[in-house]
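Participant: What follows is a set of structures for review.
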Structure I
Amino acid sequence: MNLLLGAAAIGFILSLLALGVYVSFRIFEFSDITAEGSITTGAAIAAVLLTHGWAPLTATFAGALGGMCAGTVTGLLATRCGINRLLSGILTMTALYSINLRIMGKSNIPLTNDHTMVSQAEAWGKAAFGKSTLAIWGWEVAVRDASLLIMVPALILVVCLALYFFLHTNLGTAMRATGDNAQMIRALGVDDGVMVVFGLALSNGLIALGGALLAQYQGFADVQMGIGMVVWGLASVIIGEALVGTRKLGYAITGTVMGSVLFRLLVAVALRWGLNPNDLKLITAAFVLAALIVPNALKSLKQKPRSLTHA
């Protein structure tokens, strides 16, 4: 039970990564590799500030601000410098590795003895329940895990609502229109380059926010924690779209969160069944491949009977 609760908590935390990838990949059709660096930037900034005694919430949002700066750089490279979009993200991601090392001062910062949002949630849980473990459906669950499974989804809900309403504002609508038809938005007098920069800043801000929370959850920030995270985000988006069956904004945001949680639970189940942890990246790639192939295969199977009927 603790394994599943922990997997669900990480799934919710990484749904911020998935939402960031959704903004860049689905709204702007921008294959942004910056995510692998900006998630570490969020974790690095938050970890350094926490070890210096900053309030957890302030340190977390400072990490998100660092990610927004990274996304802005990628957007400027692509729109103002005319560099290929994929290459822009790769350049920023590469530079962020050294920048993150500079921020952290070393490759790993432990947070086990620092006051974080996780320790705060655990303290609230112990104060509310008066004990360190709970009995849920016959399972003994740590108050820390139960408290996080309340706090993290609540935070994700706030972020999702904020993102949904923002994308329905004039600025948000202009950003979505830029992704749909950049030529049309230019004809209306809107600078599509500025919209792309704003979009990538928003995307990487969400990703870095996820990194800041992830570092606090796992108790450390590591300079290599972002490796393979783009694949994770894409898998969550694709699985979410398969779950909700539509790309309408509200459903897409909900599906992205659902996809992230489900994806993490699938990985946890695979590990529970004896998967070698060394094969984690391999199984992640396999899940992504399945998420890409299965929906198209199902559509083809549904279309074949119709074509035979018409024939």
Structure II
Amino acid sequence: MLRGMEWLNYHHLLYFWSVAREGSLVAAAKSLRVSPPSISAQIKALEESLGVKLFRKSGRRNILTEEGHIAYQQAEEIFNRGKDLVSTLRQRPTERPMTLNIGVVDSLPKLVTAAVLKPVFSLSSVKLVCREGKIDDLLAALGAHQLDMVLADEPASSSLNYRAFNHRLGVSEICLCAKASLAERLRRNYPKRLDGAPFLLPVENTPLRRNLEQWFRARGIQPRVVAEIEDLALMKVLASREDTVVPVHEVVLRDAVEGYGLRRLGPVGGCRDEFFAVTAERRITHPVIELLTTHARKLVFA
């Protein structure tokens, strides 16, 4: 026997993994065909041997702690490798990549998101998992350690019940684009020709929509809003097929021109979007986070 090696009780780990995966003691007990008190005792023994708390109480629910999430990810790898072990010899197991869980606010331009996340795809040791949603929902998931980082077009509020850090990635000016034929007509006497022009705009109560409306009001422009689109990528697709004007972030203008065949009408002076990477305070930080934020500042928003 090897001296000095700390041994892990994998039976205890299996019970913990089952509760974390199933979401409750009752569901795990049913799956394992044992009683909930038996599982609870096994998890307590595991926590004592590791010297950390793996769950915390939230009402009647058991929520994974930060250490619990780390333990769960490691347990996933352990039991997946166990499955590999019993596979046929013709299906040799491969190295499983580290998972990076990113939340993306749904108002964030897809082209900007793709540019920020680009370095991940050159890392064979990392598997990216992206979750899109409203900023409040994503920040709640970040606080529960279900996400490693949230990409947003506004900073996290200081009223959160945990300590969050807003890493400012950069800023992008806004311009207006349209199909070549419409762009050629509207460029004459810009921006006055925009009054009454057909527009696709972001949905209300988004930072970009508020900035655009302020710009319109300051210049006495009343756009004809054909549609309000939540997905900015869909907005560009529709503008490439219909005679409508759309806002585009200058930082990804080349991609919009090359990918959607749009043409630039002119700038939206003073209208800009800021972009942030939001992280939660942790003792253990995902190693890829710094790579992404540095890449975004130096290359995407340079």
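Participant: A value of -12000 was computed for helix-only ellipticity at 222 nm (-39500 (n - 2.57) for each DSSP H run of 4 or more, over all residues; to 500); which of I, II is the source structure?
Facilitator: II
Participant: Quick check: 83, 48, 34 is what I get for Cα extents along the principal axes in Å, calculated from one of I, II. Which structure matches?
Facilitator: The structure behind it is II.
Participant: Using distance in nm of label points 7 Å out along Cα→Cβ at positions 125 and 261 as the calculated read-out, with 4.4 as its value, let me know the right label among I, II.
Facilitator: II
Participant: Given a value of 21 for relative contact order in percent (Cα under 8 Å, 6 or more apart), calculated from one of I, II, which structure does it belong to?
Facilitator: It must be structure II, since only it matches.
Participant: Now for a different question. For Cα Rg over 2.2 N^0.38 Å, for residues 77-236 alone, which of I, II scores largest?
Facilitator: Largest calculated value belongs to II.
Participant: Compute distance in nm of label points 7 Å out along Cα→Cβ at positions 21 and 117 for each of I, II and report the one that scores greatest.
Facilitator: II
Read the figures in this text as sums done on the coordinates, not as results from a lab. For clarity, every value in this text was computed on a predicted model and none was experimentally measured. Cβ atoms are built from the backbone, for glycine too; each structure is taken alone.
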